[in-house]
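Structures follow.
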Structure I
Amino acid sequence: MLFQAKDKIVFIGDSITDKGRKKDPLKLGNGYVRMLHDTLTALYPELSLKIINEGVSGNRVIDLEKRWTLDVMDHKPQWVSVSIGINDVWRQMDAPDVEQVYPDRFEEVYRRLLDRASSIPGCRLILMQPTVIKEYEDSTGNLLLKPYVEAVNRLAEQYGAILVPTHEAFIRFIGCDTGQDLTTDGVHMNSLGDTLMASTWLKAVLAHKS
């Protein structure tokens, strides 16, 4: 069994993870984290898994670093699932005058976060590729996103983390030309987008048996 009784899983990220958690009595929001909470609870009711949503809208990797102690380390989780990178690219397009987080810095800061999380006894890492910016593969946002996805892939390999190929899953879905949208605005998920994120996470994580 991959999960153990009372395992604590912290999900941290931006608005895609947040998804209205502060207005939710369970503090889970109504996105992929809530779907994973419900699915894991249904699959493993005997384990009493604790799901914690620490998504904050607008966050970039540098924002995660500012709150990493409170929102990750202090929980002492058995699992940390990270989804970040969309705003690191999006700010380059919608706010070019602010301090930018380019790929090298993104990877450097992300590495520091993983070093810290790795110091938690028994903690395992789950790294989610950033999803998409606009629902066509060669959008400016998706082209800029490529080195960030590659950085997450490298970090997952280097840290022995479970890689959740969410970007690849979204690009594959878009390529199937179903006529169905995954987002409400090119970035934020509708229910189908959240389902694709949750199912991709489950497939990747449950494939690891130890």
Structure II
Amino acid sequence: MNSVDYYFSLLSPYAYLGHAALLEMARDTGVSLSYRPVRIFDLFAANGGLPLGQRAPARQRYRRLELQRWREHRGLPLNLQPRYFPVDPSLADRAAIVLAEAGIDASSYVASGFRAVWVEDRDIADRATVAALLHGAGHDAEAILVQADGDAAEALYLANTEAAIAADLPGLPGYVHRGEAFWGQDRIGLLHDAIVSRRAPFIAD
């Protein structure tokens, strides 16, 4: 199975930090990426994570350290306190689902969605913002948004979330290859090695 299920939400800073590196890994190894946006707070609730505001102060402080380290390591801009965070990312996430389900490369739209939150201080809960991101990535914004509002996109959003929960992902981003889960953008190198080596997947049981 020469593919990787890519679980993310546009609200995740670590998914943003790993997005370009994941695309590079996919090009290097020849794997295809299946974009699977997830309801991030449902995943937290099911697998033991907490929304940022509910985490212990030490964990919140350590998160800020990690974001600074990885911002420097990846050479990417990242606002540690974006103006529109947290917000409801569901419409923006479902737009990515619509693109993926149609067989359209969602990478550019997803990249622009990450930048909107983490670099540009734009509100991805705002329909006009999502439309502008889709248009900027070369898509028919209104047609995509109509589908993103539909029952089919919502059903896939829930199914993706259930699949991420079943894969034992504690948070996002998550990458699943041949049934083996890799949690966090700092695991992309390990994912690369697993693909290239063609080793048998590791199991938790």
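Here is how the numbers come out for the structure above:
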{"item": "Entry that produces 45, 37, 34 once Cα extents along the principal axes in Å is calculated, selected from I, II", "result": "I"}
{"item": "For mean count of other Cβ atoms within 10 Å over residues 72-79 computed as 18.1, the structure of I, II it came from", "result": "I"}
{"item": "Which entry (I, II) yields the derived value 11.9 for mean count of other Cβ atoms within 10 Å over residues 48-55", "result": "II"}
{"item": "Cα Rg over 2.2 N^0.38 Å, for residues 64-143 alone derived as 1.15 - corresponding label from I, II", "result": "II"}
{"item": "With helix-only ellipticity at 222 nm (-39500 (n - 2.57) for each DSSP H run of 4 or more, over all residues; to 500) derived as -14500, matching label from I, II", "result": "I"}
{"item": "If relative contact order in percent (Cα under 8 Å, 6 or more apart) is computed and equals 22, the structure in I, II", "result": "I"}
{"item": "Which of I, II yields 3.4 [distance in nm of label points 7 Å out along Cα→Cβ at positions 80 and 168, calculated]", "result": "II"}
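Here, each number is a calculation from the coordinates, and none is a lab measurement. Here the structure is a predicted model, which means the values were calculated and not measured. Cβ atoms are built from the backbone, for glycine too; each structure is taken alone.
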